[in-house]
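Take a look at these structures.
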Structure I
Amino acid sequence: MFTPKYPPQDTASISTAPVPNSYTPVPYAAPPAPMPSAPASNRPTVQLTPGSALALVAGGSAAVLVVGAVLVSMLLAVAVTAASVAVCAVVIRSILLKGHKA
C-alpha cells in the first residue's frame, strides 16, 4: 500500500534523423532614416555648487530629524494613553469588585 508506484519506462526509440528546418531567410532591408534629435532647450540647467550641495544635505537631514521626532512623539503619546487606560481599567475593576463584596 505504501510502496511507490513508478510509471512504466518509455520504450520509444531515439531516432537520429535530422529535424526539418522551417527557417526561411528574409532579404536585407535598409534601416529606416535616423530620427532628428530633439531641439535644445532654452531652460537653464541646475548646477550644484559645494554650498548648495551642503544646503541640500543639511535640509534633508533636518527634514529627517523633524519627521523622526514627530513619529517618536506620536508613539510616546500612544504609549501614555495605553498606560492610562490600563490604570483606569484596574481602578474601575477594583471599584466594581468592592461594590459586590459590601
Structure II
Amino acid sequence: MSIISEAFNAWRECRAEYDDTLYAQFVAAEQATRGAMLNARGREKGIDPFSLFMGNERRALAYASEELVEHWETHPRVTFAKFERQWQREREAELLRDAA
C-alpha cells in the first residue's frame, strides 16, 4: 500500500469517527436544549442547527440559542481540527504500545 493510500485510509477512518462524535454532540445538545438550539436571528435566516456544530465558532455563537451556549459551556463543541489532533495522538500512542 502506498503512503498516500495509507494517509487517505487514516483520514477516512478519522472522519468517520468524528462524524459519529459530531452526531452524538448534536443529539445531546438537542436533548439538553429541548430543541431550542437557534436564537431568533438563526431562525429568521433558516440556519440548520446541525451546522452550528461544525466549523467557525464565531458563526456558531452568532446563531446559537442561550440554552445551546450554556450547554457548550459544560460540553464544548469539538471541531474536526481538535478531534483530528486528539485522534492522531491516540493513534501514535497505540502504535508505540504495539511496537513495544
Which entry (I, II) yields the derived value 6.8 for distance in nm of label points 7 Å out along Cα→Cβ at positions 9 and 33: I
For distance in nm of label points 7 Å out along Cα→Cβ at positions 57 and 73, the calculated result is 1.6, so let me know which of I, II that is. II
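When helix-only ellipticity at 222 nm (-39500 (n - 2.57) for each DSSP H run of 4 or more, over all residues; to 500) is calculated, the result is -23500; to which of the structures I, II does this value belong? Write down the numbers at each step before the final one.
Working: I: -19000; II: -23500.
The value was obtained from structure II.
Can you tell which of I, II yields 9.8 when mean count of other Cβ atoms within 10 Å over residues 49-56 is derived from it? Can you show the working numbers first?
On the way: I: 9.8; II: 16.6.
Considering all the candidates, the number was obtained from I.
Volume of the Cα convex hull per residue in Å³ was computed and gave 114; which structure, I, II, did it come from? Could you put the intermediate results ahead of the total?
Numbers: I: 576; II: 114.
Corresponding structure: II.
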Out of I, II, which has the highest value for mean count of other Cβ atoms within 10 Å over residues 25-32? II
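Where a number appears in this text, it was derived from the coordinates with a stated rule and is not lab data. Keep in mind it's a predicted model, so treat the numbers as computed, not measured. Cβ atoms are built from the backbone, for glycine too; each structure is taken alone.
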